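S.K.: Structures are listed in the sections that come next.
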Structure I
Amino acid sequence: MFNSNRYLTRGVQRLIPFELQFFMWECIDQLPEPKDYFQVFKLTVQDGKQHISHESEQPEYHKEYDIGTANPVIAKIYVIDDGTHCIMLLAEEY
């Protein structure tokens, strides 16, 4: 899972800083096998830091991170592997 070509939607390119995009891909890469084809990242701001909640359903997974960044954002991100492509998109683009 998540070994295919990786793509971003225009919304992700516009709203999510590159370092956060890279961090989310790294979070997926670090997951043990098997990986759910559908990964969810909830980005919020806590105490001026970027708070990231990473979840998947099968197998159930949940981890949270706090990252210092110049421009924290609030967004919900889906990352989907359809077997031939991996795409990162904003929840509202789904």
Structure II
Amino acid sequence: MTSLAFETDEMKPVRAWCADGEVYVALADGRVIATPLWWYPFLSELDAGELNDIELMYEGIWWTAIDEGISVKSMFLGIKAPGATAPEKAA
């Protein structure tokens, strides 16, 4: 699948939010996708208000407070940001 085929109008984000340790993105075609917040260490210093101050882009979402973003494609493909480390499981 080529990049052009992957990024379509149906996959355009129409809403995004962070809750319960996840980043959620609602797509134009009605799907909602989610990835764990820990995948994106650059978001770890943001408070709840800043986490939900998200700008929608054609191919992804952007946090203006930190000038960082993630693409819908990376969410689908399971691509974590550099330095992402899973939290320790409670025993």
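S.K.: Figure out for me which of the structures I, II the number 42, 27, 22 belongs to, where Cα extents along the principal axes in Å was derived from the coordinates. Don't skip to the end; give the middle numbers.
M.R.: On the way: I: 36, 27, 20; II: 42, 27, 22.
Label of the source structure: II.
S.K.: Of structures I, II, which gives -5500 when helix-only ellipticity at 222 nm (-39500 (n - 2.57) for each DSSP H run of 4 or more, over all residues; to 500) is computed from the coordinates?
M.R.: Values: I: -5500; II: -2500.
Here the read-out was taken from I.
S.K.: Where is relative contact order in percent (Cα under 8 Å, 6 or more apart) largest, in which of I, II? Could you put the intermediate results ahead of the total?
M.R.: Numbers: I: 36; II: 25.
The maximum falls on structure I.
Every read-out reported here was derived from the displayed coordinates using simple, explicitly stated rules and does not represent laboratory data. Just so it is clear, the structure is predicted and the values come from calculations on it, not from any experiment.
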